[in-house]
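*Asks:* Next up: the structures, one after another.
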Structure P
Amino acid sequence: MSSWSDSLRFAFQPVINLTTGGVTGLEILARPEAGDILAEARRDPEVDLRLAVSAVRAAVRKETLLPLYVNVFAGTLADLGGLATLHDAVREAGRLPWEVTIDIGPPCTHVPWRALLDAVAELRGQGFRVCADGVGDGDIPLRLLVDLAPDLVKLDASLLARPAAVRAMRTLCEELGALLCVEGVETEGQCATALAAGAQLAQGELFAPPARLPVADVYVPPRSPGVVSVPRTGPSVREFVRPAALLPATASAGQVRALLTGSPDVSGVLLVDRAGVPVRSVHRSRFLLSMSGRYGHALYADRPAAKLGDPPRTVGVDATAWEVLEVVAVGDRGRTSDDVAVVDAHGRCVGVVRLADLVRALAETRVEEAAGLNPLTRLPGSDAITAEVDRRIAGGRAFTLSWLDVDHFKQVNDGAGFAAGDELIRAVGRALREASPDTARVGHIGGDDFLVLADQEALDPLASLVLDALWSAGGHPVTLSLATVLCPPGSVTDHRQAAACLAPLKKAAKALQGTSWVLGRAGAGGHEIRRGSERAPAPAG
């Protein structure tokens, strides 16, 4: 090792799960006390590889069990291939390759893509996870990013000033099966923006600065009530993944006991085979209870820990929180507190989820939804609908947004009484909810106004069921007005622009006689009259 190693130190910065507030891993950062070893590593792949090996060994000396993020330049991978030396160092350190993520950093401009992609394929074959680092501030082309198909994308915090870009990257990550991390977060405002834009992970000075020792505590700002990062259609299990405590399937009970007693926050240990596939699950309390009996240590200490474990509960990395709850519900009730292993497409463990995290997040979602329900119809208000509109826009999905109300509703209340008016509103709300497919969202935004978010193919059946009905209040016939704006991908930037496109259509629908329906397209002038007729002009004189 060259002399620069004598003055080289490493710092550790945690990567934070924004949903759970937990630490998902530690990025190892080189901190040379003299010289510019990082510039040398950028020029010399062999130096960069030795830095990565030294980083892994430094982490082992700190006795951290957390997953690791190790930085490597893209050019190093293209020149040296799958980094067999790093793989050997990880194995010698007693760590498993799937506990290590390789952060591939720029520059990328002059790196031969084919060699880089071949090296990444070799890394994955060894079990490493792959991260595209410095996206948004580096020079990685979008096409190369897609070809890399990383497990994680680290986005520079400067892009938080352009939330639409962050939302677009979240959409791309979902297509690639990757998580989105924002690095360099320094303020609570940046954290809130990252969360609102869909980032699942973050790191930066706000949570914890790089430190010589892995931190035990981090600061995570409380979530603002208006920020909802969990989609109501079913939060992804990716948002709740915690690091897993892994040991080889051949580990003894004594080894498991040493890990558990030395790590009080670890709730269980997964025993995995050489490929990283979970084979047994060891629950902390049950295991320690067995070991603490009168002859427990003597009986089990040197025996395989697998004999004190249970079959692992596993879900795929693309599962939803509801699917995890189903896995827990159909199993042994005595194991409801067990961690559930999250596995990738190859069955390898990428982490665990805890039931408490899921229940807490789903409960918060339900409380937020309940707080926004209209007391008359028990339908959500405008906030829920507009949030879903923004999610569909960020996801590049086409949608339709419709506004419906009762014509001359004040006269209905004045003539038939407010009780008859309330019953009419409840009946219209029920009809909209029953006529809408599961993919649609119906909201009651106050008074006699309703919003419907749906796919275009759902429009005609919904309109027929609601507009063809004979509505009345206090024995007097009532008509409805419906206005719809079609929003193809890219036609609107957010829910405000969609609402602005809907406003003139609403005015046009109200100008028609009888039950009416007006249809328009975002960004295009004019509209189509689907129901209703033009009012006759007033007689002259």
Structure Q
Amino acid sequence: MLILRQSNKLRACINASNNRCLATKVQPAAQTNNNSEYTDEPQYPEIQDVSFKARKVREKEDWYKEIEEVPTVEEKLIKINMPRYYGYKVFKLTDEKLPYNCLPAIQHYTRTIFENADENIAPEALQKINIFVEAAKSDVQDALEFAHEYYKHKYPNTSDIDPQVMERTFTQLIVEQINRVLINTLAADISYLNEVDVDYNPRHEAFWFVGGIDPPKNVVKSKKGHSWQKEMANDSVDRPIQYNGTPYLALRHKYQLPTFKSDIDSENMELAKTIPRFNYDPRTLGFVPAYQHGTNVPGFWPGARNGFGCISYQSRAVMNIRPASFGEVDFKEALHAHGIQTSYAWLLAQANYNGFNTFSELTYPMNTQTIVTNGKDWSFYEYQLNTLLVHSRHIDDNPRVNFCRGTKEYQLYQEFNDAGKCIGFNDQVLQRLVQFYINVPTIQRNSAELQPYLDTEVKHVADHKNVDKREFLEKTFKHMTSNRPRHLAVPEIYLWEKIYKIDHNTRPIDPKRRYFEVGVNPWKRTMDQHQKEYIPRACRPEGPKSKKKFKPTYYP
């Protein structure tokens, strides 16, 4: 019986092998009509570098690809923050701090070429502008005098008020009045002004990664201690940058402003090499790191109809606290740096709402106009965003550059006399203002061109048909954007622990409970590593006896 069973198994194996042989012989003849499956020459998979450095690069590229394939705006922003439960260790740029000699650093962080704008407006444009200037001049002067009188009446004693607060309050009044006058005067002839959204003190935030930064000493020392990382010890590192700012006022429209630089100028490797390099750690300039999630907020929520910025009025109150010892040259450079960072951040946040981000490159340029003022002194900037890739190798290899062109400072008026009248009104400032307002946004793009990395049907969280998924993603996105503290406090090592437990092992009997004692790295905790929301028995969809105790999560 044993011999018979073995012979049956052997016969079955022989028949199976014969069938496989016949299949391999017949299959090509049956599929000769499908020529796409055959090639004249054999094709082999790409031979990949298996070194540690190459594998790390591929892991990053795979993550960037995952972010690119996420369907909606909000989910992309959540996906970028997924690796960090406590947020990234970001370096904050704000409109309240401009360190000494910061222009090269800001140009490096934003990959921007700065150019001085022509002092004189083109004659063919000046004739039209002067017509509007004459129509608006008297109303603008009245608006200035009204703002001055209102401020003087409301704050009769300013000795106890902080100079920056005083300036922001007074400038807010002037900016709002001038914007009102210009829109009312120009709207009859410049029709797009009837369609703009005006944001007062909006929230402008942007998050991106910057490469080309020298590694800290502890990172170099750590890598040199491992044989597989020795060669990477001195490689430059990326630093996450977060900009937070609050302009006085911003105007948005549904169409884009026209560009002022051609594609040839925007993609020039030789020009890219002229951008200043600031390889030092941002802390050398005084930027303090802090843990928070990366947020991109252009002053409105995703899905707004008017999604492209036209004009923003930025504060220069920070210039009041700059020491005079910094000098006049650095004072001017700081203003230019401020114009660059605010323009770049606003456009980057708008780009995020169209599916692009610091890892997904722009497919078309974006433009905006920025005014930096304290009510009396005015500077004007035009910015063109061509690229978002400033991290890792892109800081050296990316041929695209961004452009900013700015003017010198202008004084709108000299002073107000005792009667409250405006003395020494400068028509040049009003000409520049009118020039910005009559720059009509005309560029229209279809949905596929405008948002190539978003899904064709589900572009925002609100488009999801699954109610639970929609509510979960909206709640997660808004909580992340609010930057409220997480349920668990940010871990820290107390000074006595650093001395007595890490640097000097003088407490061997103490129970080992802290994360650095049990081999746990809290910074590797991801956003989805938390206790899920409990469903009470009475509220379970399948009934009170259901074992589904927790609500599902829908992280991208």
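All of the numbers you see were taken from the coordinates with simple rules; none came from a lab. Bear in mind the structure is a predicted one, so any value in this text is a computation, not a measurement. Cβ atoms are built from the backbone, for glycine too; each structure is taken alone.
*Asks:* Match the computed value 17.4 of mean count of other Cβ atoms within 10 Å over residues 419-426 to one of the structures P, Q, and report its label.
*Replies:* Clearly, the read-out refers to P.
*Asks:* Which structure, out of P, Q, was Cα extents along the principal axes in Å derived from, given a value of 102, 63, 35?
*Replies:* The value was obtained from structure P.
*Asks:* Please state which of the structures P, Q yields 9 when relative contact order in percent (Cα under 8 Å, 6 or more apart) is computed from it.
*Replies:* Here the read-out was taken from P.
*Asks:* Computing distance in nm of label points 7 Å out along Cα→Cβ at positions 411 and 451 gives 2.9 for which of P, Q?
*Replies:* P
*Asks:* For mean count of other Cβ atoms within 10 Å over residues 171-178, which of the structures P, Q scores highest?
*Replies:* Evaluating mean count of other Cβ atoms within 10 Å over residues 171-178 on every structure, the highest lands on Q.
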